[in-house]
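Listed below are the structures to be examined.
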Structure I
Amino acid sequence: MTAAELTDFASRNPMLVGMFVILTIAIIANEVMRLTRGFSGISAVQLTRLLNSGDGTVIDVSPAVDYAKGHIEGAKNVPMSTFDVNHKLLANSKEKPVVVVCRKGLNATEAAKKLKKAGFANVSILEGGVEAWANGGNLLVTGKKPKG
């Protein structure tokens, strides 16, 4: 496509070109924010490796009702509505890997930001949340929140 053809296309389709520019800017902004947020996203496979190593803490910030319906085995429930970086379930995790999960991965981001700001060294979120975990064929445990 020549420059003249490109200019002609842009003049005939200003809405399409405008939307393309806005989308491109949004993608770039999202990637910059992702790279500078201080924590990473991990896949279900990476989380499985971490769980198998026994070296990390999984914090599920879902409401207790959702947690009881299905959660990752070993995940500790600290609902976002009462989330506190000084919670007793996080007491020994400041230097260990901490993976924050929720249903779809949205509340986990907010909790991960709080943990990083509080000085937690190795914070991640599960990409796609518990839903992605289950959709990937991984098992969920059901039942009430354990005491403690």
Structure II
Amino acid sequence: MRRPIKRKHKIQPDPVYGSVLVSKLTHYMMERGKKDTARRLVYDMMEQLKKEGDPVTVLEAAIKNIEPAMEVRSRRVGGANYQVPMPVRPERQLALALRWMRDAARTKKGTPMAIKLAEQILAAKKGEGEAVAKRDNMHKMAEANKAFAHFAW
């Protein structure tokens, strides 16, 4: 018997920018339940992005450059494991993009987190940076394993 379909939690838009994306980014930046700290960090980062224009559109453009279209998933067929390329669902695309951006900013040392995050977003908007490199690496793996695409379920 199949398990029931999980209801998706509706995320409220951000109070300052009115964007669900900013709200999701705040949730991804949060550590140990400290939402006020995460919100302050994201707003400081958005202030940094105002130099480039509208911060929400800059953030959206950066996310679009990071989101992966294909990924490889492990599939067991006849005693062998194959890395099968599969398309990525839109919700997962956004989740991966936000996670990669956060992790790339956290690996840098020496500057405040808001500045590091703003730098990652600006680099991603230009098609550069660690998060975009991670996306490119994922696409290369999917391309290399294209021969196993017929195992996709």
Practice task
Using mean count of other Cβ atoms within 10 Å over residues 56-63, single out the structure from I, II with the greatest value.
Solution key: I
Handout entry: helix-only ellipticity at 222 nm (-39500 (n - 2.57) for each DSSP H run of 4 or more, over all residues; to 500) from the coordinates reads -14000; which among I, II
Key = I
Completion exercise
Value 5, 19, 27, 22, 21, 7 of P(r) over Cα pairs in 5 Å bins from 0, in percent, for residues 40-87 alone was derived from the coordinates of, among I, II, structure I
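Taken together, the values in this text are just the output of simple stated rules run on the coordinates, not laboratory data. Only a predicted model underlies this, so the values are computations on that prediction, with no experimental measurement involved. Cβ atoms are built from the backbone, for glycine too; each structure is taken alone.
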